[in-house]
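Q: Listed after this line are the structures, all set down as structure tokens.
Just so it is clear, none of the values below were taken in a lab; they were calculated from the coordinates. Note that the coordinates shown come from a computational prediction; the quantities given were computed from them, not determined experimentally. Cβ atoms are built from the backbone, for glycine too; each structure is taken alone.
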Structure I
Amino acid sequence: MSEMSSIQDSLKMKLDQLECHFTWDLKKDDVDLPNLLSRLKEQDELDPGRVEGAARAQCSLGYVKFLLGHEDEALKHLLRSEELIKENLSENCDKALIVTYGNLAWIKYHMKNYTDCESYLMKLKEINKTYSTESSSVPEVLGEKGWAYLKFSRKYYDKAAEVFQKAVELDLENSEWNAGYAIALCCTEAGTSCTVDSPAIKQLRQAIDMKPVKPHDDVLRVLLGLKLLLCSKMLKNESEKLFETALNGSPEHPHVMRYVGIANDENGELLGNLGELFSK
């Protein structure tokens with residue numbers, strides 16, 4: 001075996017142990033890449049003030065660009081993700097960088113820049129030493145993994161719910177993971193009989209009630225309204241109040257407008273398609 005082959009094999013072994021898009025079994029054949037690309041760009045533009053969402057979108061865009069064969073563009077998105085995290089979280093950014101650094105290590109490996117690949121692996125090693133925990137048990141990593149499963153394909157909804165549940169158990173007061181868990185449960189319950197005390201409805205109420213007020217609260221309100229309508233027409237008044245509050249709070253939010261439009265569809269068929277909302 002040549003020295004270069006030995007280096008490649010050693011790096012590959014380390015890369016396979018990372019927690020990032022490259023190791024989460026996000027299969028190209030499971031994903032509508034053009035559609036996903038469009039939705040990620042929408043997410044990036046939707047809440048420019050939300051650093052977490054923008055950095056997450058850039059990180060996922062990097063992986064999608066890699067799947068499309070555009071490695072240079074992939075690198076630009078990943079570096080932008082790193083930049084956003086560092087600029088806005090400063091000294092508290094290490095855990096938030098784990099997934100982005102993992103993706104950067106992988107993209108550098110595929111670009112045959114093994115020196116930079118090793119550099120990112122060393123950064124990750126230092127982060128793991130600092131917190132004395134495996135990346136797979138870091139709530140920030142689990143949250144990013146959950147959002148990736150939720151965004152990439154409806155085939156991964158069950159995985160998303162499982163990962164978000166673990167993230168919430170480790171960080172009970174984190175509104176992002178609670179919101180993600182609520183959305184994932186909505187998707188997994190789609191097409192099943194609904195009760196007012198279903199796990200999704202309970203989690204939606206819990207996520208909405210968390211303080212302080214969050215940018216995604218209005219999306220959760222509309223989803224809760226849809227779920228309540230699906231359970232019983234007798235809950236229409238509560239649903240309408242939720243829709244009204246959401247529209248007043250986020251009148252131009254595309255997801256809010258889309259879901260309220262679904263609630264107003266007189267055919268009533270759309271409520272059974274709740275699990276498809278996040279794939280459109």
Structure II
Amino acid sequence: GRLALRLLEPTEGQVIFDNRDLTVYTKEELRRLRSRMQVIFQDPMASLNPRMTLADAVAHPLRIHHPDKIEDQEQIVHDVFEDVGLIPPQNYLNKYPHQISGGQRQRVVIARALVTEPDLILADEPIAMADVSVRALLLDLMKRLKEEHNLTYLFITHDLATAKYICDRIGVMYLGKMVEVGTLEQVYSKPIHPYTQALMAAVPIPDPTRRRTQPLPQGEIPSPINPPSGCRFHPRCSYAEDICGRDEPELKEIDADHTVACHFAERFV
């Protein structure tokens with residue numbers, strides 16, 4: 001996630017945004033672009049300055065990226081608090097992060113991401129730190145904001161149910177490599193890569209009379225620092241052959257908008 005926004009410098013590859021490679025942007029070009037790319041971190045308490053009021057925290061990116069809107073800052077912050085459900089805003093604006101609940105803190109972080117009117121929001125496990133009772137509310141909020149503000153989310157999650165609810169397209173990653181990318185319907189209804197199939201098979205089945213038909217991966221997850229040669233999933237894959245441990249498969253198109261990195265992808269179509 002940090003690499004996608006160039007908060008960390010990549011050692012190889014490309015990051016394409018608005019048909020341009022972000023890795024070749026200068027610092028000044030990136031600074032001008034930042035208002036269009038915002039982030040929602042996993043831990044709202046860690047990402048909010050404990051010495052700043054909530055109003056100051058949300059207004060901070062506005063002062064940096066849109067100094068021309070300083071005169072309207074108070075109204076803009078008031079409106080964005082209403083937008084994320086912190087109502088009435090005057091009950092929250094002058095509070096500090098420790099004075100509100102975890103779910104409310106995450107709403108403040110969402111408001112801070114919205115205030116510059118971005119095109120892209122990178123959401124890194126945005127509901128993971130919230131209580132179970134408020135996770136659905138936060139997801140509903142993010143889904144509504146996505147539609148109302150015409151946002152694109154790059155939503156990072158390990159929760160399949162969350163991905164299914166919020167995403168239009170899904171990329172499945174294993175040990176730092178993308179193994180399958182497709183529309184929500186393609187990945188959920190017809191997963192092709194053995195790892196994607198295993199993820200879907202691992203979802204608990206509430207009916208005790210049903211039995212799993214898909215074999216689950218065996219063995220331990222290898223180290224991402226020292227990954228296996230070839231296909232990174234091959235030590236745990238039931239379908240692996242010699243070529244899987246020798247050659248790394250490339251992402252190839254199996255169907256329109258559906259790509260898979262597997263030597264034997266055609267077998268599972």
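Q: For structures I, II, calculate FRET efficiency 1/(1 + (r/R0)^6) of positions 78 and 206 (r between Cβ atoms, R0 = 35 Å, to 0.05) and state which one comes out highest.
A: Once FRET efficiency 1/(1 + (r/R0)^6) of positions 78 and 206 (r between Cβ atoms, R0 = 35 Å, to 0.05) is worked out for each structure, I has the highest.
Q: Also, quick follow-up: To test your reading of the models, identify which of I, II gives 1.19 for Cα Rg over 2.2 N^0.38 Å, for residues 158-197 alone when calculated.
A: I
Q: Continuing with the same structure: Work out FRET efficiency 1/(1 + (r/R0)^6) of positions 62 and 254 (r between Cβ atoms, R0 = 25 Å, to 0.05) for each of structures I, II, then name the structure with the largest result. Before the final figure, lay out the partial values.
A: Details: I: 0.60; II: 0.05.
Comparing I, II by FRET efficiency 1/(1 + (r/R0)^6) of positions 62 and 254 (r between Cβ atoms, R0 = 25 Å, to 0.05), the maximum is at I.
Q: Given a value of 0.70 for FRET efficiency 1/(1 + (r/R0)^6) of positions 38 and 142 (r between Cβ atoms, R0 = 30 Å, to 0.05), point me to the structure among I, II it was derived from.
A: The read-out was computed on structure I.
Q: Kindly point out which one of I, II the value -9500 was derived from, the read-out being helix-only ellipticity at 222 nm (-39500 (n - 2.57) for each DSSP H run of 4 or more, over all residues; to 500). Don't jump to the answer; show the numbers that get you there.
A: Numbers: I: -22000; II: -9500.
Source structure: II.
Q: Figure out for me which of the structures I, II the number -0.32, -0.74, -1.26 belongs to, where log10 I(q)/I(0) by the Debye sum over Cα atoms at q = 0.07, 0.11, 0.16 Å⁻¹ was derived from the coordinates.
A: II
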